[in-house]
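I've put the structures underneath this note.
The numbers here are math on the coordinates, done by the rules we state, and not lab data. Treat the numbers as computed from the prediction; the structure is a model and nothing was measured. Cβ atoms are built from the backbone, for glycine too; each structure is taken alone.
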Structure P
Amino acid sequence: MKYLCLVYGEEAKIASVNDEHCVEFDEGIRKSGQCIASEALQPVHTATTVRVRDGKVSVTDGPFAETKEQLAGFYMIEASDLDEAIEIASRIPPADVGSIEVRPVRQLPGRVLGAT
């Protein structure tokens, strides 16, 4: 089953996590075959939020909501169940200073998971 692990944290604390440690974890999980995709995100000040209301597009700088913790990156993983996904998420380096939200991927009707 596919799970999305969303990495959240205060930007200053996330920035304190050693990039080499993150790269080492990323390489290891990719070699294990459990990582489908992963990326770190640029700082929140680079974000743009797009909304469509009544057919009108609205674009604003920054994230949708102002919070202390910001989305810093993600891992799309393959795990046998939620327990395994949690175990993998607990090893994501920024978990030491932030949080990892683990969510199962929902399959849409008529779509094969993983197909592009």
Structure Q
Amino acid sequence: MTEVSAPAAAQPKTEKLRLSTPIIRGEQVINELTLRKPKAGELRGLSMQELMNARVSSTLDILPRITVPPITQEEADNLEVEDAANASGIIIGFFMTASTRSQIERALNR
């Protein structure tokens, strides 16, 4: 009988987001956020379709759940438009399959 070993725990996928305007929290200045690929439970109450369509309210709702350092809902709501748009793009990328990602890369390299 062949024994199959359990796969090593996968590290969550992350992407860095350099903020155009830093978040100021007292004396702390946050210039960059790391967005972590959400787990299923972190999507509770949200629509995957709305996240994939970059609906602003869905993006702002999920950010406090998946950012390092953690940000508050108020901080998410006060992000600059370009930072929210870039965050939406990163979040959409978390839902892409390897095949879809490969097709996009091929199209961009033409």
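Each of the structures P, Q was assessed by relative contact order in percent (Cα under 8 Å, 6 or more apart); the largest value belongs to P.
Work out which structure the value -7000 belongs to, where helix-only ellipticity at 222 nm (-39500 (n - 2.57) for each DSSP H run of 4 or more, over all residues; to 500) was derived from one of P, Q. Of the structures listed, the value fits P.
Largest in FRET efficiency 1/(1 + (r/R0)^6) of positions 26 and 90 (r between Cβ atoms, R0 = 25 Å, to 0.05) among the labelled structures P, Q is structure P. Looking at Cα Rg over 2.2 N^0.38 Å for structures P, Q, the greatest value goes to Q.
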